[in-house]
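Each reported figure results from applying straightforward, stated rules to the coordinates on display, with no laboratory input. Computed from a predicted structure; not experimentally measured. Cβ atoms are built from the backbone, for glycine too; each structure is taken alone.
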Structure I
Amino acid sequence: MSEIPPLLEPEALINLLSEPNILIVDLCNDSLYSRMHIPGAVHVSPQELMCGAVPWTNKLPTQEQLTALVSRIGLTDDKHVVVYDDEGGGWAGRFIWTLDVIGHTNWSYLNGGLVAWHNEGHPTTSDVPAPYAIERDIIINRTPIIEAEEIIEYLNAPSLEKGELQIWDARSLAEYTGEKVLTAKGGHIPGAIHCDWTSMMDIPNNMRIREDALPFLESLGLTPDKPTITHCQSHHRSGFTYLLGRLLGFSSIRAYDGSWAEWGNREDTPVEQ
């Protein structure tokens, strides 16, 4: 089997469906998976990607939760994981971020996901593959993660010490400006650059990543040579922007999994409008 690119087109996946070392993971909503999915795909519910514990239910699951997840789907070290969803990459990206967190970097994103796969005539099924559960221990690598305290420390540093860190806010413009408020405080992290996650999708082209994604981001001031943080409200939409940064060669991109759900509700976090 030749090397599989991190951005995989549907027609390329056709030839990999019978490969034993390919694990296809479906991140569509539960009811859609039960009706239609790529043959052989195992399902991960988006809710399994969040810890579910208060006060920040959207943060990374515990090590025990992640161990149970990867064991259930049969994720062994030798598997190349192909990930897709039905919404342009949000949940698929969050799962890929989770793979990076556990050190499994052997993955590909199916460009356009189930939308492109189905609309372009490739086969689907409602048959659920037989479970291939394993027992596996994982180690959490916190390199792809940033916490609120580190962002606050950066914002409080003298300007000469701040370096070139860039913050990518993937929410809607109304959330970014504070016109739409979903938490105790509205607005954005000071200095954050706004780029709505949906603006990076070519929706008429079956929700693929837009071909001019990199120059478009550079026109906004988001460049791959700088350390980057990305977030949204719950690290769902920024799952896609994290994935996109990885695909576009951003040298150091991390996700703030607490996102605005945490930042907008803490008393010690500065806000700009």
Structure II
Amino acid sequence: MKIAVAGASGAIGKSLIPLLVAAGHEVTAFTRQPTNAAWLEGQGARAAVLDIFDREAVFAAIREAAPETVVHQLTSLGARDFASNTRIRTVGTRHLVEAALASGVRRMIAQSISWAYAPGESPAYEEEPLDLDAPAPRSGTIQGVHALETAALEMPEAVILRYGLFYGPGTWYAKDGFIAEEVRRGALPATDGISSFVHVDDAARAALLALDWPSGAVNVVDDRPAPGSEWLPQYADLLGAPAPEPMPGAARGERGASNAKAKRLGWQPRFADWRDGFAATLG
């Protein structure tokens, strides 16, 4: 299959590109930085530098790549540029979808998040609504996610991957990541808020499998949603950081998510429990 991957040099892309090539797909890998091109081509992809905010350039790039599927893994989270990340979800996704439709592409796989659901008392399922009534500042995140998912679903076929919190190489939770530094400083309290995690390699594997999944949203998270009071002390201990201060309460929407649908579709994470994944990546 001919596949175009936007965000090919990000945390997920670095795991996904080798998987796609190994599976025999012809991959065009879009990246913002020319310095990433050599690595992408070394993995067997055709690298192309692309500014997702340049609408004409996006149309030209998709037309040249002539993919059957577009995989959208673009973010600005590595640089913690939240305004740019929202713009990617809104403007960038719109450009990708319109360019794909103009070139006759039928299918899109798009990265979303699993903590955008409306509040609830148990882990969220895909049929539940997004938190469209959320107050600021959460409303900005939800509106960006809603715009991304709505645009992607204009494609004849679209799979929305609602990922959990990424950990592993290149993520905020890596040893050299933003969250690790915050924990070392003692700046992150252990709350009652529940999170769902997923290792980047498991997330990439889901994107590969999603090439054959039916349209719709799928939570891509591990088996064990956990409150901060449980996962954060273990994470801090593995880093050799001070024990976090407990803080009762949770932020809106911190409920975790169920991976039952993804598992029915055949996805089995290597790290089904963040405790094993944290130990393997941080220990």
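Upon calculation of mean count of other Cβ atoms within 10 Å over residues 4-11 from the atomic coordinates, which of the structures I, II produces 16.2? Let's see the in-between values first.
Values: I: 16.2; II: 27.1.
Traced to structure I.
A value of 2.8 was computed for distance in nm of label points 7 Å out along Cα→Cβ at positions 156 and 228; which of I, II is the source structure? Of the structures listed, the value fits I. By the measure relative contact order in percent (Cα under 8 Å, 6 or more apart), tell me the structure among I, II with the highest figure. Largest one: structure I.
helix-only ellipticity at 222 nm (-39500 (n - 2.57) for each DSSP H run of 4 or more, over all residues; to 500) was computed and gave -10500; which structure, I, II, did it come from? Only structure II yields this read-out.
One of I, II was used to compute P(r) over Cα pairs in 10 Å bins from 0, in percent, for residues 68-107 alone, and the result was 31, 44, 21, 3. Which label is that? For P(r) over Cα pairs in 10 Å bins from 0, in percent, for residues 68-107 alone, the value 31, 44, 21, 3 is produced by structure II.
Which of I, II yields 3.3 for distance in nm of label points 7 Å out along Cα→Cβ at positions 84 and 188, as computed? Structure I accounts for this read-out. Computing Cα extents along the principal axes in Å, for residues 116-211 alone across structures I, II gives 47, 34, 24 for structure II. Ranked by mean count of other Cβ atoms within 10 Å over residues 36-43, structures I, II are led by I, which has the greatest value. When FRET efficiency 1/(1 + (r/R0)^6) of positions 44 and 164 (r between Cβ atoms, R0 = 35 Å, to 0.05) is worked out for each of I, II, structure II gives the greatest result.
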